[in-house]
Structure P
Amino acid sequence: MEVVLTHRGRAVHASELATIRQLIADHPGASRRRLSQLLCEAWSWRQANGALRDMLCRSLLLALERAGQLRLPPVRQRPPNNVILRRAPGVVPALDRTPLRAPLAQLGTLTIHAVRRRTPLEALYQGLVAAHHYLGYVRPVGEHLEYLVFAGERPVACLGFGSAPRHLGPRDRFIGWSAAARRRNLRYLAYQTRFLILPWVEVPQLASHLLGRIARRVASDWERLYGHPVYWLETFVDPSRFRGTCYRAANWIALGRTTGRGKDDLSHRPNRPLKEVLGYPLTPRFRERLQAT
């Protein structure tokens, strides 16, 4: 069957293109958003939590139009793009920055709070990461979780997770999945986007301890929020800055290094620092579940 376009791993065949064109013809007054919703319903294209894959479908329709395969109705509204016009990170309130030096056992109770949008903890998380993480803060897009860790009343750490990269050679070889299995099961992976121990916190073994604590709850938190679990965690470590000791101490697995080319590479030459890839299986049966097609 002829494939007219492949968009983010989803092949559109000639017969499906005819269906889309007919859908547009049958709803001449529909907006682009409404057409996307109708197409999602026709294809039963839904997220694990039951929500329509509306944004993905809209980008597919736009890709078809740019390829000259169809004509969409004119754009009616141009709302602000939150990916471009991000709100500035919250201002960090006055905090106790007295150096916190103690053995882990004497630190007291550590409380891990899941940070959600439009809550008081959101501004604190954003501000701390923006101020103290070398990559700063970037508002996540898609499925994600963010955590703030407190020792008593004092914040001591921030951790963030998001959707995993589609292509990652060291990870893909370690899991041993096919291209079809990767497209089907990528949502069961979570990528650690940020890990920050605040600079005035000097507690040996705290980082590896928190990695272990988070690993025991992230799958259930993810399933509660998005309707599906995750079976694998991964992250990058810049070897020019860090040795990744805390990950190894928490039993994360060193898988190899990135190519340094990035997801939009066209030159096939390194254009960014090489990163070490580390992974952590959340279940002994992770390969069985991730290789399923």
Structure Q
Amino acid sequence: MKIKNKDGKKIVKYPYRNYSRYILIVILFLFISACKKKSKQQIKKNYVIEKINSLSKNSILVCAHRSFHKNSPENSLQSINDAIEANIDIVEIDIRTTKDSVLVLMHDKTIDRTTTGTGLVKDYTYFELQEFNLKISDSITPHKIPLVVDALKILKGKLIANLDLKAVDYKQLYQMLQELEMESDVISYIGKKEKILEMISIDSLYAVMPLVKTNEEMHYYHKNTKSPLQHFTIESFTEANMNWIHEKGELVFVNTLWAEDESFIEGNLKPMDSVIALKPAIIQTDHPKLLVEYLRSNGLHN
């Protein structure tokens, strides 16, 4: 571009000469903004882990197995509300996918045991499933198979959700969690290694809780996942392993279903006490209210 000065001499100017400096400033600004956003996102995504870690320092948290299903059908919205009213810490809900790709609460592959219908969940659309009622044992209730999104909306800001992922498209689930701003509010029990890797490929900070039966698995997940949660079994839940877990800052989830639970409600406290003595972060039980009360009486629950 050519212009003249006051003396009429031609001067050549290059208006784009300083653009490189402006571009560098813009790039720097965008980089700083991205770093701040990433930092905030990381803090948010670690929220549920930080909460469990903080609470479990002086307490043992209680997880209601298949929601709070003693007075309401398992995996029903009413059972979730019951758990909230009873001040349970964590609620386990089981997730499956319908024929029309809708996420619903259901433990079994079939609806035979828990509803008035028969057949596989995946063979019905969500609308078709609404024809059936949920049951408690052989008693028919007015409750219907609920949507996962409705269950999460109820739990948001109240209790931690433990999502047992039975038959789920992880990307679909994660998108739902993002839309609800709950990707940092839930934990997920996942039984298979390849599924663990699939979930952390979507979000490396997601609170996965892998099933751990062996020492090799215990060490593998400690090294290869950012989530410190591990779901121990009867094989892995030993004093030696728990000492190692506490030293490494991992958080153990363990079931007292069946034998320990049965003894507990019959008044034989020794099996439950032996579990409590090893100080897991979370105990999952079919009797969450009773266990919370028992732990509280021993100064092990807030």
Item to check | For mean count of other Cβ atoms within 10 Å over residues 46-53 computed as 16.9, the structure of P, Q it came from | outcome: Q
Checklist outcome for this item: Taking mean projected area of the Cα convex hull in nm², for residues 166-221 alone for each of P, Q, the highest value is that of structure P
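Going by relative contact order in percent (Cα under 8 Å, 6 or more apart), which of structures P, Q comes out largest? Walk me through the numbers before you get to the answer.
Working: P: 14; Q: 18.
Largest calculated value belongs to Q.
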Checklist entry - Once FRET efficiency 1/(1 + (r/R0)^6) of positions 70 and 214 (r between Cβ atoms, R0 = 35 Å, to 0.05) is calculated for every structure in P, Q, which label goes with the largest value? => result Q
Next on the checklist: Given 6, 24, 29, 20, 7, 4, 4, 3, 2, 1, 0 as the derived value for P(r) over Cα pairs in 10 Å bins from 0, in percent, which of the supplied structures P, Q does it correspond to?
Outcome noted: Q
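Supply the structure label, taken from P, Q, corresponding to helix-only ellipticity at 222 nm (-39500 (n - 2.57) for each DSSP H run of 4 or more, over all residues; to 500) with the calculated value -9000.
Working: P: -9000; Q: -12000.
Going through each structure in turn, the value belongs to P.
None of the figures in this text is laboratory data; all of them are computed from the coordinates on show. Being a predicted model, the structure only gives us computed values, none of them experimental. Cβ atoms are built from the backbone, for glycine too; each structure is taken alone.
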